[in-house]
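Undergrad: Listed below are the structures to be examined.
Coordinate-derived values only; no laboratory data. Quantities reported herein were computed from a predicted structural model and do not represent experimental measurements. Cβ atoms are built from the backbone, for glycine too; each structure is taken alone.
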Structure 1
Amino acid sequence: MKTKLISAVLALVLIASCSTNPNVILNPDYENENSKGMLEISKIELTDTATFVHFNVYQNPDPGNSFSIPVKTTLTGGSGKVYNIIGSEGIVVGQQTIPSETGINPFVVIFEPLDKDEKTIDYKEGDKSNDWKIMGIKLYPVKQAKKAIQCTLKGKVINRPSSFRLALFKEGDDPRTVKPIAYIPIKNGKFEYVLNCDYEEMYTLMFPEEIRRGSMATPNFISENEIVDLTFYSLDESYKNKVEGGKLNAEYCNIDNSFDKTFALLEAKRGQLEKEGKAVQPEFAKIYEQARASQNDEERKKLYQELDKLKAAGKYRTPEAQEIENEYKRALQAREDMKLQYAAENHSIAGYIMLIDVLRNAIRFSADSAIIQITELYNNFYAPKYPDHPYTEKMKTLISSAGIKKGGRYIDFEAPDFEGNNVKLSEQIKGKIAVLHFWALWCGPCIQHGKEMIPIYETYKNKGFTVVSIIREGSTTEEMKAAVEKYKFPWLQLVELKDAQLYMKYGIGNAGGGDFLVDRNGVILSKQPTIEEVEKILKERLE
C-alpha cells in the first residue's frame, strides 16, 4: 500500500513539475560529508511542488555489498524546517539496492518543496555516526576567485577498473576529517582537472575506495603554472606511479624516483618472506594469531602486551626479515640525507617541501641534531624568502611541536567546549598532574584508552589529577556529544573542527589521537603513557 501511495504522489509531482521552470544547482558545494566519498549529489532541482535531489552512489558490485535510502531520510533547511521524502526514481526508498556492474549508481530522491528563502540544506539519513550525511549543501553557485596558479592535471589510471573518481587534497590533510577540494571523475581510464590555487604547494590525489580501506599509495605533486601528467596503477603496482611536468615536480620527484627501484625490490623480498611464513619468529606468530582470534577484550589486551615484550626482546622478526628492515631503514635515511642536502643548497619551493618532509621524520624519531640544522635553514633562508607562504607558518608549528617530548613543556592553547565557550588549557591544569587526551570518533584505540582512564580519574580527581580531552572531527559537535555520553567520559571535552592545528602543534597531525602526561609544572612526563604508567606516577606523587 505504501509503495502504491509513493508512486501516485510521484506521478503527480512529475506532472506538476513539467509546468514549472525549476531552479537547477549542478554539483552543489557543501561543508562536509561522512560517506567517505561514496555518496555524491550531482544536481538539485527546485520547483514549486518538489525538490529533486540527483545522487550517484559509488560502490562496487562485490558479494554482500548493498546500499539503501532509509524512509526517515530528510532535508533540513538553514531555517531549521524539515522536508520529508515524497518519492524516488531509480531506487526504492527503504529497500536494499545491489550496486550496478559499473559501480556507479544514479538515482533521484524527491522531497517536499523547499521554502523560497532557504540558502542551505542538510541531507541526513539518521543520527548514528555511520548514517550518511551531507551537511551545509549550498543552494547557490559558488564563485571561484581568480588564483595566481593555474595547474592543469592530466592523468591515466591503469589496471583499476573499479576506480571511478579521485579525491583532491592538500598534502597533509587527513581525508577522514577534511573535505576534498574536489572529486575528479575518471572516464575511460583518464581524468583532467584545472587546479586554481594561490601558492605553489604540494597536493595529493586519493582514490575514495582506498580512503575507506585506510590503505593509500598515490604520489604527491606540486601545483605549478604547468601541465602536470599523472599515471596511477593498481595498489599492488603503485611503485610504477608517475608524476611528470613542471620544474618543481622534476626537482622533487628526482630524489624519490632514484629510490623507487630499491624500495620495490625490498617490498618484493618482504612479501615473499610473508608468503612463505618466514617473516616473524614462530613464538610471535603463534601469539599474534591467538590475539587475532580472541573474542575477549582482556585476553586480547594481555596477548598484545606479550607481543610488545617479544618485540622489545628482539624476538619479533626472523633474521632474514630483520636484515630487509635494516636495508629499508638505511635506504630511508639515505633519502632523508639527500633531501636535506638539496634543501640546504636549493631554496626553492621543492626544497622547502623537502625540508618539511625531513623535519617531520626528525621529530618522529627525536633526531635533535637534525632538528637544529633544519631550524637554522628555516630561520636563515626559507622564512625570509617566503614570509607569506603557508609553509612558513607550518614550519613554525612543526618546530614548536619538536619540544613535545619527555622533559619538554606542553603547549598552551584555547579551544571551544561543546557550548562554544573558549577554554584556556593552562587554566584547567594549573597546579595539577594532567593527561591531555586527544581522540577522534573513528579512533578505536583512543576511545579504549579513554575508557581505561575513567577509574583512574575517579580515584584521583580530588587529589590533584585531571584529564582534558581534545576531540578532532570534520563537521559538527552533534556526534561528539553523543559519543561522550555513550562512553561516559566524565572530564572536560574541548573541540577541534576540521583543520587539526592543535594536533599539529602536538606532533600528531595525521593521527587519530594521542596522550600526554604532564606534571604540576607543565613538564611532559610521558608521550603515549600506558594506563599502568599513569597509575604508577599518580600513586608515587599523589598518595
Structure 2
Amino acid sequence: MSRASIRRSAAPILAIAALSACALCLVVASAGAASQQGRALVPYIVGGQESSISQFPWQAFVLLDNEAEGKTGSCGGSILDATHILTAAHCVDHEATTSPFPPSDLTVVAGASEVVLGGAISPSSAQQRKVRSLRTHPYYAVTPEVKDDVAVLELATPLELSAARNTAAITLVTAGATPAAGTPLSVSGYGKQQGGEGSKPNGKLYSATLNAVGSDACRAFVGLQSAVLLCAQSPDSTPCQGDSGGPLTEGSPAVQVGVVDYGAKECPVAQPSVFANLAAPEVRVFVEGSEAPPVAARPTSLPVMKTFGTPPVDFSPLTCEPGAWSGSPSLTYAFQVDNSAAQLLQGGAANAFVPPASVIGLPVVCIVQASNSGGVSTVRTGTTPPIALDTVPPLAVITALKCHRQACTLSIAASDPHAVALTLRSSAAYAVTTRCPRRRRGRKPTRRAVCHKTLGVRLPIKALSATTFQASASRLPYGRRIKFSALASNAAGLHQAVPAVRYKTLRKPKPKRRKPKTH
C-alpha cells in the first residue's frame, strides 16, 4: 500500500517567515521507509521527557489512513467523553484545504504510552476505535491566517473510561479564563523530538512544561486572530510535527486550555508555539456542539498612536485611536513601555495617556483590547520614538481688554507646541502714593514724607477651553495707569519668558447733567 507524506503549509503570519499552518503535523514516511524503521508512527516532543499514559489519561492518538489518495498521517487529540475526541481541524482535512477526509479514514487510539504502526500498542490495555462522524469548526481557515483550527470526532463505539484502561475525560477551561502570561502549562503528545525533515520517529508519549505568553508578545505568530489563539513557550522544549491536535493543560487537576495548532518551521525551542484557545467562546461554543458560535471582534483597520510633534515629549498627551472593528466590541487601552520589560503605564477605558518625566528616553506603545461575546482580541499600534524632554515653553497673549467703570475683563489665548497642559496666571498692578511710615528720632516726631509703591491684584482665571481663558477684576482705581499681565506655564515646569502685558487707565464717568425743569 503506497502512502504519501502529509505536509500542509500556509503563508507566513505577519513578519515571521517560514511558519507552517500544519508545522506540528507529523510527516509520515512512505510505507517502505516505515517498515525499515520498525513501522514507528511517531517520534516525540522536542526537549520533552518520556511519559506514561497514566500521567495523561486524556491523551489520544489520531491516525489518518486514506488508501484512495495514498495519504497517511497522525496527530494528537484529547478525550472529551467516551464517544468524543477533540483534535485540530488540519489533522483531518485535505492538504491546503478545509475539506475533511471521510470519517472512516480515521482511527483513534486511547490509553497508549506507545503506538507502533502495524505492531503492538503498549500497554495492551490501550483501546482502538474507528470514527463514525466528525465536525470541523464552521469558521476554520488556513489562509490568510489560521483560525478556529479545531475538530470534534465521534467514535463508532464508546471508550471504556477507567484507571485500569488509563483513560479519562479532560475538563475544559472555563470560558473567558485564558491563562495569564507566565502561567505554567503542560503539553503532551507523540510528536517529533528533532525538527529537521529527516528526524526519526519512535512512537512514545512525551510531555513538556511551557509558560503562557501574552498575545501582544506573540503578535507575530497570532496576527489578527489573537481572540481565538494563545501562545506558550519554553527555553528548552516545544511541540513539533505529530503533536498537532493534542492537549495543552493547566493546573492539577488538569483542565485543557488549548489545542496544539502551529509553530515555527523545524520546531526551534525558545520560540512560541500556537494553540487554539478553548477559553474563547468562538472556539468553546463550537466544541460544546454549536454550529453557529459567536464571532469575536476583528480589526478592519488598525489602531494608530497620535502624538504632538516628533519626537513626543514628556507631559505631551498620546492618543490611541482604536481603528475600526467588526463585532461591535467594547474597547480598553493599555499604554506600555515597548521594551523587554513591557512596563504597564496606564490601562482602562481612557484612550489618552500623558507620559510623565519618568518615561523620558523610553518608547511607548498602545495595546487595544476588543471584547464581545466571541472573545477578546488584542492589537497594537506602532511604537513612538523615545519620549524626549520638553524644552519649549508655552505662550500666552492678551487678545482683548474690556473695562466698564472699575471692572475689567481680559481675554487670553494660550498655547503649547506639544499640547502640554497649561496653567495661567494673570494680575493687575498700579502705582499709589501714600504717606511713608512714621520714623521716630529721639523724642521729636519727624515729618512724614510721601512714598510711592505698587499694588498688585491677582485676577481669577476662568478656562473657556484648553487654550482660551478669561480673567476679571473689579474695584480697580480711577486715574491710575493699570498694568494687566498674563503668564503661562505648563505641566513640564516650563514658564513663558516674558509675560503678555496690556495697560489701561480708568476714567471716572462724567456726572449726568440734570435737565432743567420746565413749567
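Undergrad: With P(r) over Cα pairs in 20 Å bins from 0, in percent coming out at 17, 48, 32, 3, pick the structure among 1, 2 it was computed from.
TA: On the way: 1: 17, 48, 32, 3; 2: 20, 35, 18, 13, 9, 4, 1.
Derived from 1, not from the others.
Undergrad: Then there is this: To which of 1, 2 does the computed value 51, 36, 28 (Cα extents along the principal axes in Å, for residues 241-336 alone) belong? Before the final figure, lay out the partial values.
TA: Working: 1: 55, 28, 23; 2: 51, 36, 28.
Label of the source structure: 2.
Undergrad: If helix-only ellipticity at 222 nm (-39500 (n - 2.57) for each DSSP H run of 4 or more, over all residues; to 500) is calculated from each of 1, 2, which structure is the one that comes out at -11500? All intermediate terms of the calculation are to be shown ahead of the outcome.
TA: Numbers: 1: -11500; 2: -500.
This value belongs to structure 1.
Undergrad: Work out the source of 2.0 here, i.e. which of 1, 2 gives that when distance in nm of label points 7 Å out along Cα→Cβ at positions 49 and 185 is computed. If you can, show how the numbers build up before the last one.
TA: Details: 1: 2.9; 2: 2.0.
Matching structure: 2.
Undergrad: One of 1, 2 was used to compute FRET efficiency 1/(1 + (r/R0)^6) of positions 217 and 289 (r between Cβ atoms, R0 = 30 Å, to 0.05), and the result was 0.35. Which label is that? Before the final figure, lay out each step's value.
TA: On the way: 1: 0.65; 2: 0.35.
It was calculated from structure 2.
Undergrad: Supply the structure label, taken from 1, 2, corresponding to distance in nm of label points 7 Å out along Cα→Cβ at positions 145 and 329 with the calculated value 1.0.
TA: On the way: 1: 4.7; 2: 1.0.
Traced to structure 2.
Undergrad: Taking 27.1, 106 as the value of Rg and Dmax of the Cα atoms in Å, for residues 129-432 alone derived from one of the structures shown (1, 2), identify that structure.
TA: Details: 1: 22.7, 63; 2: 27.1, 106.
Comparing all candidates, it corresponds to 2.
Undergrad: While we're looking at this one, here's another question. Compare mean count of other Cβ atoms within 10 Å over residues 89-96 across structures 1, 2 and report the one with the greatest value. Intermediate results must be reported in sequence, preceding the final value.
TA: Values: 1: 14.0; 2: 23.0.
Going through 1, 2 one by one, mean count of other Cβ atoms within 10 Å over residues 89-96 peaks for structure 2.
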